[in-house]
Structure 1
Amino acid sequence: MYYEDFLNILGNSLQFGFIYFNKEGIIKFVNNQFLSLSQLSEENVINKNWSEIIVEEDKRWVEEYFRENHNQNFSLDFRIKTNYLPIRCFFSPVLKEKELLGYVLTFLSLEKEKELEKEVAISTNIYHEIMENAIDGICILKEKKIVLANRRLEELTGYSEEELKKINFLELISSQDKDKIISIINKPENIFLPLHFGVKIIHKNKFEVDTELRIVPVTKNGIDSLILFFRDITHLKELEKLKTDYFAMVSHDLRTPLTTIKEAVTIIKEMTKDKLPKEGERFFNIILEEIMRLFHLIDNLIEVSRLETGKIRLNFQLIDIQQLINKIIERFNILLQKKNIKIEKKYPAYQIKVEVDFDRFSSVISNLLDNAIKYSPENDKITFLLQRIEPNSSILKEKKVNSNLSYLLIGINNRGPIIPKEYQEKIFEKFEKIEFKPGVKGIGLGLTIVKNIIKLHKGETWVESNEEKGTTFYILIPLNQK
């Protein structure tokens, strides 16, 4: 009784036709899906020979095939007796301790299968059209080889799909970008989330094409593959270069008249010394302060231009980082005293020496300290953290830097306004500025300069900001640049 109930529950939960007949060939169970499919009644099926459900024209050859293959699983296409419905039937012997108990038959309407095949074909065509007409070059990489590529990738590389399938994928990537990709294609099983970065691809005619690459990991049947999307950003790069060149040109052209104005104001101030009321001297000082602010702004524009065009050669030297930071803090003493801000130094007991470009790294620390003073409330403190990071530390893997090296971690913390999560990456972009505090001047280039200089030092910079700990800007750079 229990067995029959179980068979009834199981059989009627299936989405396809299901019959069980014993080793004598007598049908002992049929599910509702088969009855609906065949339009037979249960009385016309139960306790009847299984072959009686088959039309006379098909019965003989089906029975013959069954006799020859009854010890194994197989499938046959034939027609049902009442409605001549073409079906595909799967035969499976049921064994208990090698003893044959009977057979299970499962049925699928060939009409439904054809409808399914038609839907699959339509879906495949739609997918093919989407892929072929995508604005991105797309390819699927399996076992380091391209197995599928769309028309746009053919245009970007100059190779046909067949040629792309034959060449080494890394031949498409510029030499300076190969390091970003080698570990990914060698071990796709280690990629769990989509990756996104810029790469240059090499056209068949040997020129480079700027692209944004998005890599999506896919696993099917235990095989790890990668879907790669290449978006051509050549035009964007050209526009960016035009904009950068424009700022560089304007900056240089502004410097000459501004220098003349500064010299003239300085001479007039000297000529009128002790002849003007104190209010007049105050106005001269304001003019000179604003001129110096304009010089600083122009210098930032020129620096950004140089950094982005790669026209910078760094002069690395080994320095004592504690000494460098202490000297920079001294330069800001007047501003610190003005707001009564204290400096807390969390330095290690041991000396840390690091290889940096002295002038540009000084600029990084100055920019970050200047921002910390601007946004810190009065009568507060700014904290400097220094820490040596040993090879293979978790933070190195998290920040995706070379984990075989030793690094220096610098943190500069203030208790000013909290930077929302959605802005914590944006603020390092050009001209991005969050209006936290009225009267704080700037056009949003300082952090761009910081990020680019740290990149040139093969490091990373980021910000963490929350109510509990305040805002901390971090710098992570190798101790040695060689």
Structure 2
Amino acid sequence: MTLHRYVLGIDQGTTYSKAVVLNYEGEVVARSVRQVPRYFPQRGWVEQDAEEIWSNTLEAARVALADARVSPNQLEAIGLCAQMGTAVVWNRSNLRSIGRAVSWQDNRTRGMCELLNSTRTEKVAAMLAGSFVTNATGPKIKWLIDNDFAVQSGVAQGNVAAGSMSSWILANLSGNQIFSVDYASAATTQLVDLHTLTYHDELLSLVEVPRAVLPQIRPSGDIYGVTSRELFDVEVPISSVLGDIPASALGAGSTRIGDTTLSLGTGAFLLNNTGEVCEGPGVLPIVVDADGFEVVYGALGSANVSGAAVEWLQSGLGLIGDPTEVDGIASQVPDSGGVVFVPAFAGLAMPPDPYATGLLIGLGQETTRANIVRAVLEGMAFQVRDMLQAVSSGSGQVISSIRVTGGASASDVLMQILADTLGVPLERSAFTDSAAIGAAFRAGVGVGFWASLEEASGMHRPNATFEPRTSADRREHRYVLWKKAVRRAQHWET
């Protein structure tokens, strides 16, 4: 029955839209990747073209199917995951986006969030399990309503839809028949009570976002509907929608309470499956998975810039011609030569400071290109150590090993620097497209293609383990320099 049957996983991320075709054995039969441009209209602002994103997401799906020589009528289901925290607004009637999407990396709402936090009651803090943050969708929607006349007019006419990227892709996949959002993306709007996973009138009133523009909230394991026949000539079930971070963890095989996954993409995200809602400074409570019966929460630490720093080495500084050159260059030196890089291009998530700036410090005439490239990799790793401490404190768990996935994890040098910086062993996933694979796993379980998430994720295959090699004294010495540089970078724009 499962012979010649497949599942399609779609991952709409910040930098790429990806699609993978999986067979019953969990093997990637084909994959397709399409780059997603970002736009920077002014300092601290990051935007994306929602129409462009939908076009290349659809293209990635069609090319993956063609390369796999799989007909859409051989698909059991489609699973979707998407970047969380990005705000998209569109016309309900014609499914056309209104203006550009405001990325989760964008920090234009920092003043709004400060004001919201200054008036936040204990009840609101309890519903959020923390504070309002700039990478939440809700304040971005409020900003668009206040500052875009077309959005204002549409809201007044009752013809505007506003939501996360998963809602936008779902609407397009279904031919405008589905207006829904998964639990994880809904939770990152900060318009939702984390404990009930429903919109709350007090939060909506405080942020000033009308309930009428927002999508229906549904569990990630729901069968959301079917694709429009116009897309694939058949109607294919859409049987799961996830945030890209939980999907990445699932694709890496992290399904048990206590499992910890580090996703290294445009940003860096450390997710610890806690089971229950937990909170702490620099920790964002997140929904890891949900079906009709159970909700699993996690503690998330994040960094706005990770792999994007390597992109900056290429497109911003011209120090590398291609990201694949990083290992060879960084290996030319044993360390950064005292150079420290703080990748706060969009502020700092840990410690939380939307006014922090990017910083490259410790330069001397002896500094080489290799020192700077290695300093960038070390800066990426130091951020993760800050996250690890925050997540471990917030969850109350001792994290003794981490599964690592995402495009940047392909760097052996970065992986070893991470292991040395964190002081824990790292297991690298063989699946570079773990978010798309996690979305496919969840969708396959939803339609009975696989019996359980444990069966599906059990097909995860690590390809390498990295053990710490440096001494504890050297680890702490390097970390002290990092903290000193972070203090210099903080509050730059205040």
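What follows is calculated from the coordinates using simple rules that are stated; it is not laboratory data. What you see is a predicted model, and the numbers here were worked out from it, not measured in a lab. Cβ atoms are built from the backbone, for glycine too; each structure is taken alone.
With respect to FRET efficiency 1/(1 + (r/R0)^6) of positions 168 and 272 (r between Cβ atoms, R0 = 41 Å, to 0.05), the largest value across structures 1, 2 is given by 2. Out of 1, 2, which one gives 17.1 for mean count of other Cβ atoms within 10 Å over residues 64-71 as computed from the coordinates? This value belongs to structure 2.
Given a value of 4.9 for distance in nm of label points 7 Å out along Cα→Cβ at positions 256 and 472, calculated from one of 1, 2, which structure does it belong to? Can you show the working numbers first?
Details: 1: 4.9; 2: 2.6.
Structure 1 accounts for this read-out.
Going by mean count of other Cβ atoms within 10 Å over residues 104-111, which of structures 1, 2 comes out largest? Largest calculated value belongs to 2. Look at Cα Rg over 2.2 N^0.38 Å for each of 1, 2: the largest one is in 1.
Highest-scoring entry among 1, 2, by distance in nm of label points 7 Å out along Cα→Cβ at positions 296 and 400, is 1. A value of -13500 was derived for helix-only ellipticity at 222 nm (-39500 (n - 2.57) for each DSSP H run of 4 or more, over all residues; to 500); which structure in 1, 2 was it taken from? Derived from the structure labelled 1. Here Rg/Rh (Cα atoms, Kirkwood Rh), for residues 96-327 alone was calculated and came to 0.98; which of the structures 1, 2 was it taken from? This figure was derived from 2.
Set 1, 2, criterion relative contact order in percent (Cα under 8 Å, 6 or more apart): the highest-scoring structure is 2.
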